[in-house]
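In the part that follows, the structures are each spelled out as structure tokens.
Nothing in this text is a laboratory measurement; each read-out follows from the coordinates by a stated rule. Model, not experiment: these values are computed from the prediction. Cβ atoms are built from the backbone, for glycine too; each structure is taken alone.
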Structure 1
Amino acid sequence: MNTTQAKAIKKARTCYDHFAGEFGVALTQALVNKSILIEGEQDFLVTETGLLLLKNFGINMDEVRRSKRSFSRKCLDGTEKKYHLGGALGKAIVHKLYELEWVEPLKESRAVNVTPLGKFKLKYFFNLILN
């Protein structure tokens, strides 16, 4: 892996099927700051307001809850040494941001790119300011 690839992986990537790296940690913190999530001992907990906001955002919360995996697991980020959102909810957010074209996967890599539209919309909806 060259230096450019390593920087891209550190900045924004997937961890299995949810966001990680600087972006994944920042997105998770933005969801906590907006009172969508609360950090629990092993998992993030979704607030009542958060359930409504995520549903209005287009995430089928009933479908996410029916998943056989953990709902909103705290996943320790290997590079950032902070938690990002995993589990079925983390996966659902990845799929939604891909669908909206706010984030795009980079070919042959776990790295992802937040699009210019994504940077604008993430700031507007979640008060997430990215460089």
Structure 2
Amino acid sequence: MDWALIFKIANVSVLPGWFLLVLFPNQRATNFVAHSYLYPTLLGVFYLILMINSLGGAGGMDTIENLKVSFGRDEVLVLGWVHYLVFDLFIGAWIVRDSSILKIGHIKVVPSLILTLLAGPIGLLFYLIVRWFYTKKLTL
């Protein structure tokens, strides 16, 4: 299997969702693509196929040494990357929905979305700080 090609396909597959979330957060297409279960379901099926394909082989997740061995395999590295892509996009969609409910202007969450795309947990952290600034609550 051409893992470099699958890696590229995975990267490109999430870009329409991010494009819609950043530029057209409340449009019908965004609701259909990024806010429905369709997109994460399709990406989840893709992930499941990759997971099944990567079963077996050297490595494991029980020690850091085994994890290094696992991520030395292209199929596991791509699997891990797809994991990040799917969850980061899911968090980006949540940020857009949550900020809309709280009436936080979209332009104020665009930096959080970009950071979530580039470095998931930092984008989420940034949004939670923005969210706290507007709500003064630590609960979701």
Structure 3
Amino acid sequence: MALGKIIEFNKISDPRGNLTVAEQWKDVPFEIHRVYWTYDVPGGESRGGHAHKTLKQCVVAMSGSFTVTLDNGHERCTYLLNHPWQGLIIEPGTWRTLDDFSTGAVCMVLASELYDEEDYIREYDDFKAIYGK
């Protein structure tokens, strides 16, 4: 069973440049309440390293590439994201780490909720105690 799901957005090709659109409920299977992006990640650094209790996310490599490793407490899956017309859906209760950022990589996240520190599980042992049973 896959831990995440790669979705493809409609890519509209044009000689002047391509266009991709992501609409809530139509392309992304949830209502989007927050959008954020990370960039200029130094070589060798990781992002993520946490899980969410209720938040759903769609992670997109807007530029460059990086890997996303997902863990449900029993198994792990790794995805290479390197196309801006693809997104990785991450469900609640999934530990995630983002690694191997290429130079110039931009990671955009579409999130189902506003920021709430109470929704985070930041310690892997706590995550395993909840989801690893």
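Laid out as a table, the results:
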read-out: Identity of the structure behind 14.9, 52 (criterion: Rg and Dmax of the Cα atoms in Å, calculated), options 1, 2, 3; value: 3
read-out: Ranking 1, 2, 3 by relative contact order in percent (Cα under 8 Å, 6 or more apart), the structure that comes out highest; value: 3
read-out: Origin of the derived value 1.6 (distance in nm of label points 7 Å out along Cα→Cβ at positions 34 and 66; candidates 1, 2, 3); value: 3
read-out: At a computed -0.32, -0.38 (log10 I(q)/I(0) by the Debye sum over Cα atoms at q = 0.13, 0.14 Å⁻¹, for residues 18-73 alone), which of 1, 2, 3; value: 1
read-out: Which entry (1, 2, 3) yields the derived value -1500 for helix-only ellipticity at 222 nm (-39500 (n - 2.57) for each DSSP H run of 4 or more, over all residues; to 500); value: 3
read-out: Comparison of 1, 2, 3 by distance in nm of label points 7 Å out along Cα→Cβ at positions 10 and 90 - largest value held by; value: 3
